[in-house]
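K.L.:
Following are the structures in question.
No value in this document is a laboratory result; all are computed from the given coordinates. Remember, predicted model here, so these are calculated numbers, not experimental data. Cβ atoms are built from the backbone, for glycine too; each structure is taken alone.
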Structure P
Amino acid sequence: MYASYLNSLMEAFSRRMGLVLVGFAVTWAVVFNWLVHFIPLNDGSTMVYLGKRMMGPGSLAQPALLGIGAEITGGLFWMLLSILAAAPLLSTTLDRGWLELTLSKGTARWRVFLGRYLGGCTLYLASVVIACTPLEVRFWWNTGIGPWPLLVAMLIQTFIFASLLSLAALAALPQMGPAPPILLSLMVAILAPVLAARKIGLYQILTSNWSRGLIDWMYRILPKTHELQGASTIFIRDRVIESWFPFWSTGIFMAVMIALALWLLHRKSL
């Protein structure tokens, strides 16, 4: 599994979308850090500016600015770039030629496939670290405020991406190329905020009890990406987790998707 994991990372960085994702993360880090300024005051405190806008002392500016970064890296556009970069790692595992070369050997199929899945998750985490860590290091250096809330937030966002990529893993099994895994993950990423706000949106359109019940069950089953993204920014600001429901329900969904994908792969004839 470790060899498959390393191979997936090398393949990701050799692909165009993997380089685009990393390049976008570097660009965001450079631009955002260029806009943020730390001005030391005579009383020993530090005032933080975003461009010409005063954000306040470090204790107030850190959660606000890091929250902006978390909203960007956990947003739909960043998730789309990451899915475009990571989903092909799963679909190429089942390509003709690669399939016979790897899955027909002594290594268990689930180890190969799971290694590439973890490689895709690592690719996303690496992009978030590249994008967000430089500013946090500057905060730590200039204000002494530690980085652990940001680290927790980055892990939460990686958990979100891992749940979307678990769908891509399942959708890759029919061997129809990278399009189905990408489209399915993207569809759920778009649908999740709509389901989260169903009572003020979909309920106005769907008035029957059975249709509302169907929508409620879709919300309960699918990953809670919107709530988890909110939890990551709230943790940066308040350092608390308000509800564990999005975590354990999304974790169950992800575990079921991965287990089903690995079971179907085990039964799949080469």
Structure Q
Amino acid sequence: MSDISAYQFGLQHLVKDPEISDRIGGQVLALQPDVYLPKDRQDDLLEIVINLMKKLEKTKHHAGRCEALTREVIANTLPPAPGVQHADHTSGIEAEVEAFLFQCKATLDLLVKVLRPVARLNLATFGEKGDLVIKSLLRNIPKDRVDRAAALVGLIEHDRPWLTKMIALRDTVGHFSGLPSTGVRSQQSSESSVVIEPRGKDGVPLSTMVATLYSNLLGFAEDFLALALNLAMPPMLCVMLVDENDRRGTSKHRYGIGALNLPT
């Protein structure tokens, strides 16, 4: 394990992306795990969060490359002869989407490891599209933490539609076949020429799909970390939602610490 001896080290500056820094590293520090986690579990948590931030940055890199490459290809594609439609699968866009999907799944597999220091649950992967995580939470959390575990289960269930779709697509390109794609379509009529970016089998442009999935993944990681830390907090403390904005700005943390059962 890397040496993280000084807890106040600037965790939020270990990646270049300020949004990841604020929403992941900064949010974890704002929930003050040094107050309720012993030192060895603090170190374990921070190492996981550091690796998670780095993995998210790689994921965003491929999302950005997909968007930039799509713009470049559309701008530079020459239309074929009139009356002919051309499909190009050599643009490299599909390769970036596949790399993005692999990083997304790796991000989820890292994310669930945070349950080790906060709840002593050792999970190797985000298995069975999240079902493995749910089963572990339902079966292994102490009775006085059942409500807190239910909140984390509820998050996974709420996000299950896009998680399932993303993981299934990653499994397809990783184990079974290539990424479903129309390729870059171009055609020319007597009036105009048209270039259309690659689309998946559902008709959604690949760059749109990637941008949506990245936004979902970052928000899911942010929520998962906060609700996971809620499992480790003492009974008189809890995680509470303090900022319900649309996450276009990150100057405020989404979650803070609330107090329970205070004497009146």
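K.L.:
Compute Cα Rg over 2.2 N^0.38 Å, for residues 53-124 alone for each of P, Q and report the one that scores greatest.
P.N.:
P
K.L.:
Taking 79, 39, 35 as the value of Cα extents along the principal axes in Å derived from one of the structures shown (P, Q), identify that structure.
P.N.:
Among P, Q, the structure yielding 79, 39, 35 for Cα extents along the principal axes in Å is Q.
K.L.:
-25000 is what came out when helix-only ellipticity at 222 nm (-39500 (n - 2.57) for each DSSP H run of 4 or more, over all residues; to 500) was calculated for one structure; which of P, Q is it?
P.N.:
P
K.L.:
Where is distance in nm of label points 7 Å out along Cα→Cβ at positions 221 and 237 largest, in which of P, Q?
P.N.:
P
K.L.:
Still on this structure, I have one more. Taking 0.55 as the value of FRET efficiency 1/(1 + (r/R0)^6) of positions 29 and 197 (r between Cβ atoms, R0 = 41 Å, to 0.05) derived from one of the structures shown (P, Q), identify that structure.
P.N.:
Of the structures listed, the value fits Q.
K.L.:
I would also like to ask the following. Taking FRET efficiency 1/(1 + (r/R0)^6) of positions 45 and 229 (r between Cβ atoms, R0 = 35 Å, to 0.05) for each of P, Q, which is largest?
P.N.:
Top value of FRET efficiency 1/(1 + (r/R0)^6) of positions 45 and 229 (r between Cβ atoms, R0 = 35 Å, to 0.05), among P, Q, belongs to structure Q.
K.L.:
Which one of P, Q has mean count of other Cβ atoms within 10 Å over residues 85-92, as calculated from the coordinates, equal to 25.5?
P.N.:
P
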